[in-house]
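Taken together, the values in this text are just the output of simple stated rules run on the coordinates, not laboratory data. In this text, all values refer to a predicted model and were calculated from it rather than measured experimentally. Cβ atoms are built from the backbone, for glycine too; each structure is taken alone.
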Structure I
Amino acid sequence: MSISIHIPFYNPIPDKKDGYRQLTRYDYLKENLENLKKLSLKTDIYIHTHNTFLNDKVIDAKVLVHEIEKEKLNKGYLTWLCRPLIEKQKNDYQYFMYIEHDIKFSQNNFEYYLDHKNNLDKNNFHLGFLIYEKNQIDQNNYCIHVSKKMNKFIMIDNIKYFLNDFENYSCFWLYDQITFKKFIKSKFWKFEKKLTNFRHNYGITERSALGYHAFNINYFKATVLPEINNKPDERCFIEHITNNYFNKFKDNKIDNEYFDIRGVCKFKYNEVFEHKEINIQTYSFKIIIDKFLKIFLWKFRFLIRLFRK
């Protein structure tokens, strides 16, 4: 087995320090590279950057320095520049990943992916992951993209999976060669059409990481997470090692819960599933109907605004 991993590295102020550990972006990149190199398959890593900062650094990855206008760089277009190369690699690897420099994907995460991949592929579902940070005050881990607990589930080959039908953005994507080849043939690969999860239009950087499982693409039926004792599989959690959301939003509280418009750090990472008594079982046909309804409402959301007035 082999995997091609592509990491955009935006580093305009190399000495700037972030997070409670006060490390530089390069420090977080090195930590992530060391972790990715522990994956139990042939791993080739490509770092896409915009300046010569990495030229004299000894790292186990191929560095590509892209020429990009300052305005486009500041808007996030660096995250698009890996796509021509990764597309050329479509026959060379079994798996393909795009990941941000501080998302610490591990061997446990990869084993979780392999354990559920075949079961979900044949039923056309996407396996979900959850990104978390540690609160240095209470020492608990909190999901950073979950602002609403999941309470709908589906049974797939006698395994209970919860639907993440609200926000499945996780700062990276991972597909096997079959799915990846479908992705690059789609109109979404070159951003001819904007990606969305029916909540907002994503920025340029976020659209790169949202990948082929954006809700409006409609390739997968849904993004799901397996349940173990009414909790997510521990292997679905991936650490955001910069860990800067708690610092950024530490003064934003309602009823002692951390929040922002996306619910940053609102729920402890093992409490994102709703209590069993109010779980709602759903079925594939209902998931498809709900998705088409959301797509329709998103396309004609201007009408909803008119009626609200």
Structure II
Amino acid sequence: MFKKNAKYIFDGGSGQTLLEMGLKPEGTLWSATALINKNLHGLILQMHLDFINAGSDMIVTSNFSVRKKRLIEHNKLDFFETATKDAGILAKKSKETSTKNIIIAGSLPTQGIVYLPDIFVNDKEIYQGFYETATILNSYVDIFYLDVLSSVKEIKIACEAVKSLKKPILIGVHLNNNGFLPSGEKINDIFLEIKNFNCCGIIAACVSPEIVKISLPQLSKYNLPYGFKMNAFKNIPEDSKNPYEKIYSGYPTDVFGTRKDEITPDVFSEIVKLASNKGATLLGGCCEIKPKHIQAISKLYK
């Protein structure tokens, strides 16, 4: 899927980009609001196109917030299948509209609480959640992206859940400031469990520039393309005992804040350049990284 030594530019954070475009989220449904309300589908299509036109070689479907736990809290579980399917349809439509040969990655978001290990969901629920989402997206995507997972167990279950669909798997693992998974496991522990799966790459997902720096030497030890999707948050809590209400009482930028040392497109470009020189080939952004940031790094390689 990813050619050896070739550079691939990913997209950025769909949620914050949609906000900048005018999305008004319904409670903590966040970007799922734009999938549930068909009148807002044009925003999602334009968001994808903005990233593609900025230089993205790969876009991720916009269903990160379409998780059953969140939908149940808002009494909108009936929208799970249609919202997930529409995320695939809109991503594919954006590719066709652009006429560019980009990769569409189907988002398989954590089945628990983002940035925390799988402490609130049992194994059967994790498997079923990944399988259902992957099955719905399968017709519209080229690969599956394990979107910000925080434990080796959840990564392995996700790989098992999509194995029968026979598509490449890109692992997006979240890491703490010490370079460990939130579960306390090491990057090496992931590789011990994924040998029998069709994994096409691994990235540090939704992490700070500092974590990008410390994770790359670890990721480079293995025979897989590697890189990152970097965020521009001020701080992500690392205490797994934080109650759900405290962490997700507001929109991410309200809870986590944005960095005082602003990650401008030029700053982002310099970070990417340094990482690329050290061997990273999968390069992109996550929360608070917009099309203007992707355009800046596109100038480095295109």
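For log10 I(q)/I(0) by the Debye sum over Cα atoms at q = 0.12, 0.13 Å⁻¹, the calculated result is -0.70, -0.84, so let me know which of I, II that is.
Source structure for this number: II.
If you rank structures I, II by mean count of other Cβ atoms within 10 Å over residues 136-143, which sits at the top with the largest value?
By mean count of other Cβ atoms within 10 Å over residues 136-143, the leading structure of I, II is II.
Taking helix-only ellipticity at 222 nm (-39500 (n - 2.57) for each DSSP H run of 4 or more, over all residues; to 500) from the coordinates of each of I, II, which one would give -12000?
II
I have 0.99 for Cα Rg over 2.2 N^0.38 Å, for residues 8-151 alone, calculated from one of the structures I, II. Which structure is it?
II
Tell me which structure, out of I, II, gives 26, 12, 8 once semi-axes √(5λ) of the Cα gyration tensor in Å, for residues 96-159 alone is calculated.
That value comes from structure II.
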